[in-house]
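Each structure below is given as structure tokens.
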Structure P
Amino acid sequence: MSIRVAVAGAAGRMGQAVVEAVEGAEDLTLTGRADPALGTALGDVLGDADVVVDFTRPDTATANALECLAAGVHVVIGTSGFDIEPIRALGPSPPANAFFAPNFAIGAVLMMRFAVEASHHMAKAQIVELHHDGKLDAPSGTAARTAELMEGEVPIHSVRLPGLVAHQEVLLGDVGQTLSIRHDSTDRTSFMPGVLLAVRRVAGLPRSPVVGLEHLLF
């Protein structure tokens with residue numbers, strides 16, 4: 001049975017990539033595209049969807065998620081920098097499930113996992129994250145999540161420049177040695193396998209919300 005998917009923020013660069021990925025998946029059906037630029041509100045597409053993928057803005061993602069959950073529609077959130085606490089406040093058994101990943105690229109999740117392990121053995125670390133100049137939040141959700149999971153206090157440096165997509169380097173140092181762990185997304189298609197994985201798995205999550213693609217991979 002095909003999973004019916006609507007995309008919020010469908011006119012944006014990530015939203016367009018999600019639309020294309022959903023249309024290319026045999027087990028998924030695109031049922032709606034919500035975006036102010038398209039003249040379509042989220043409420044206009046909820047009735048036909050099992051799952052909404054949200055790549056909008058930090059100031060709208062929380063309200064979007066709450067609207068989806070109230071309608072009994074699962075939501076996969078790719079927007080970073082939003083307030084997740086109102087979603088947590090719904091309790092462990094909301095009408096539908098919410099899944100949020102700071103980064104949907106599988107290589108980025110591996111980078112985070114390796115950095116966490118390395119932080120247990122190296123004295124200090126810092127993170128440099130680099131993104132395109134249209135990214136609204138700084139630090140990125142990926143960098144914030146990486147620092148949260150690592151041992152010790154980990155400063156984050158944010159770079160926003162045209163020509164970049166999404167890049168993060170974790171630099172670790174100890175006596176007489178350094179270690180660098182870096183991940184680069186050179187195209188937005190790098191995020192799509194993770195997005196589609198979340199779309200397929202969100203309905204079966206044992207709790208909600210779940211944060212981090214690692215919970216679906218390991």
Structure Q
Amino acid sequence: MKIACIGLGHVGEALATQLIKCGHEIIAAVHDPHSETLKRAMERMPACRAAPIKEAVAEADVVFLAVPFGAVQSVIDAIADGEGKIVVDCTNPVGAGLKHGLDSTIGGSALIQQKLPQFRIVKAFTIYGYENFIDNTYTGYGALAPAMLIAGNDDDAKKVVSTMCRDMGWEPVDTGGIHMSVHLEHMTLLWIHMARVQGQGADFVWAMLRR
């Protein structure tokens with residue numbers, strides 16, 4: 001598939017690299033095609049090409065959104081008149097003091113869905129730091145794969161994202177509609193507190209055990 005990646009920071013680049021390994025074509029969707037961040041990312045990912053955000057989204061089958069949450073509105077403005085696509089929202093609204101940036105009144109993904117009703121928003125590839133998107137291999141657990149919790153209103157869109165999760169070595173866990181995104185964002189905050197604040201480090205993930 002053609003995948004437009006909006007944002008090539010730690011999270012975006014890690015995911016784009018894994019998606020390329022899975023055989024997908026990556027288009028870096030950018031505001032500024034001359035930015036130093038983009039130049040360095042493209043040097044590390046020569047298989048990736050760049051295009052303006054609106055053009056990249058129009059061409060893509062799926063869109064990955066991996067910008068800081070404060071930049072989300074500018075992306076919404078750029079694609080608001082576009083036709084509906086699957087948008088994988090990898091953003092997290094993080095406020096001061098590592099609190100929920102929207103005061104837990106609504107999930108960031110749910111807010112994006114409200115503002116882009118023609119798009120099919122799926123919350124995914126959050127709940128961990130970028131290190132686990134670079135390498136999610138945990139040996140010694142047999143066939144047990146790390147869990148990737150997702151949320152969204154469109155079942156077909158979630159099936160597409162679930163396939164991507166499996167291809168990248170995750171077990172997709174469907175938590176329900178997009179309103180559940182606020183809880184996934186709290187899981188991200190929990191992970192950050194444990195990994196960064198408590199100093200446990202980035203090398204841990206959640207797993208789904210079934211009886």
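Annotations for the structure displayed:
- Test item: FRET efficiency 1/(1 + (r/R0)^6) of positions 79 and 143 (r between Cβ atoms, R0 = 25 Å, to 0.05) calculated as 0.95, pick one of P, Q: P
- Parent structure of the calculated result 4.0, given that distance in nm of label points 7 Å out along Cα→Cβ at positions 55 and 95 is the read-out and P, Q the choices: Q
- When mean count of other Cβ atoms within 10 Å over residues 87-94 is calculated for each of structures P, Q, structure Q comes out greatest.
- Structure responsible for 60, 38, 32, with Cα extents along the principal axes in Å calculated and labels P, Q on offer: P
- Look at mean count of other Cβ atoms within 10 Å over residues 23-30 for each of P, Q: the largest one is in Q.
- Which of P, Q yields 0.9 [distance in nm of label points 7 Å out along Cα→Cβ at positions 103 and 135, calculated]: P
- Origin of the derived value 1.6 (distance in nm of label points 7 Å out along Cα→Cβ at positions 127 and 191; candidates P, Q): P
Just so you know, all these numbers are worked out from the coordinates, no wet-lab data involved. Nothing here was measured: the structure is a model prediction, and the numbers come from that model. Cβ atoms are built from the backbone, for glycine too; each structure is taken alone.
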